[in-house]
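Following this line, the structures themselves.
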Structure 1
């Protein structure tokens, strides 16, 4: 029953969202967020099915884990390493420096504030890369509790919308030209929809550049996750010991199978891109590759949203005083990325 409800609800939301976008309803892509709506729907259903909740928990757990894993695997098809060639090495280096500054600072203050390490990592990855999608990816590597995951996604979306509105105003105050603002928005805002909307509000010429820089941030998702994992293991701040005689089980814990599926899709599609460039005989594959990437990207988004329904159902979503620390960390991390990217990318 929960499977049908989760899938049916999300198909309706995605259809409704696509209709609004096709009708050019202003900001439909921003305020109709399937991931957030699905999370809320799961929370509501958890309250509705109080008597049956215990029986439905195994279904919700399966939805939250399996659908999320498949969504992340298919996300690999959306990575395009050729985007790295569209901007100068100086811009890419500045972006990496900004991400490292935000990552190290967020980890430091997360420890000072006594926030769980996994939650701190989710916050910084969501801010530095691509919002809820990056948070969901990181949650499969850095394990934590479902209520924390729900809160981090909600806070990330809320703070991202605030900065999406604020950036064009600040950009006008500082007289940023369209190119400068495109770099700034692409380097600092969380979700792709927020980046495109904010850049388009400022100038039609800013959106394309912002989207390119945003794509490069997405390419950096796996390197950032692996860097953080190596850093935290090396500093002995994350426990990776697995009480099992099986080396295979320990290996799977350190490097989950879905990660290799993600990399397999990424490598396959990027190899196809290179093959088309150097072998004109297979140029006819271009349309097929573009269409399949579009379909896989949409399927990945739907699966991710369905997984959020399961996570919402499993949550006991109650805000406590300690959540104020999390909100401050998330907002501070976002603000630091906005400031550092402005300094490094628009004033260099």
Structure 2
């Protein structure tokens, strides 16, 4: 949905979409599992609640949430649970796979829920071109009752979204945004130039500060699972060109969460933080790939210390401003 159409769409769906255009950080939340490989719904509810309290939008069932490893009943239960929490934050539901009929049916089902948006992934494995992807996304956009974010992630899908495809779809009423996760700044710039009316979000946590000058809208994040409040501040500092003190800490901390396939490191770290009871993943992923937790735990301590320091600076600044205003009065 382009920005011109977003206002009219929100006028018709104000209860669920009022804040979508103001949300600059979306957390692609993990799916926690129990010892018997079932979904840990208690932990999931806690995770979603903490993200909302931090002011972050929530993405359900993305690659970080292991959406492709879940059954349809499980995905339904997850969406229904998070909707039932009635959190004061927008919810985005991921749509991904290779069977268009199945994905269309999933969108039709989710249209019934009080969500805010969809994340539409490139069809996996089949590697369609401009025409095939235009047709794929157009059918999903036509079916959706909510704004949609297209997701470019060639490392997972095997093919990127062609620039011509997004140009073909730019005027569609439901095409609101893109998540660009190729890791290639030139690809981001190509999309920015081709579809200037579409909001572009970084899908790479570490690249955000470098995309601000190119007009990035915000971040769809993995690391916010482990650091919800700190990542929110990281995003806001980046977007206001106050990123001088973010490097190299954030660059290195984020890199530690991608030392093996996502979401292995972030789930292991959340387990170390006692945010989830187990670091388990669905096969073929396994937490055993991460042979040491030393790096992620060290960076966890450093990020927490950074956030504490930044919070103290903000409080001192606000206190000084209030004192000066009182003197002036």
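Tabulated values for the structure
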{"item": "At a computed 37 (relative contact order in percent (Cα under 8 Å, 6 or more apart)), which of 1, 2", "result": "1"}
{"item": "Mean count of other Cβ atoms within 10 Å over residues 24-31 from the coordinates reads 26.4; which among 1, 2", "result": "2"}
{"item": "Among 1, 2, structure where helix-only ellipticity at 222 nm (-39500 (n - 2.57) for each DSSP H run of 4 or more, over all residues; to 500) as derived comes to -14000", "result": "2"}
{"item": "Origin of the derived value 20.2, 63 (Rg and Dmax of the Cα atoms in Å; candidates 1, 2)", "result": "1"}
{"item": "Identity of the structure behind 1.18 (criterion: Cα Rg over 2.2 N^0.38 Å, for residues 184-295 alone, calculated), options 1, 2", "result": "2"}
{"item": "Structure responsible for 25.1, with mean count of other Cβ atoms within 10 Å over residues 128-135 calculated and labels 1, 2 on offer", "result": "1"}
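Read-outs: derived from the displayed coordinates by stated rules, not from any lab. Since the structure is predicted, the reported quantities are computational estimates derived from the model, not experimental observations. Cβ atoms are built from the backbone, for glycine too; each structure is taken alone.
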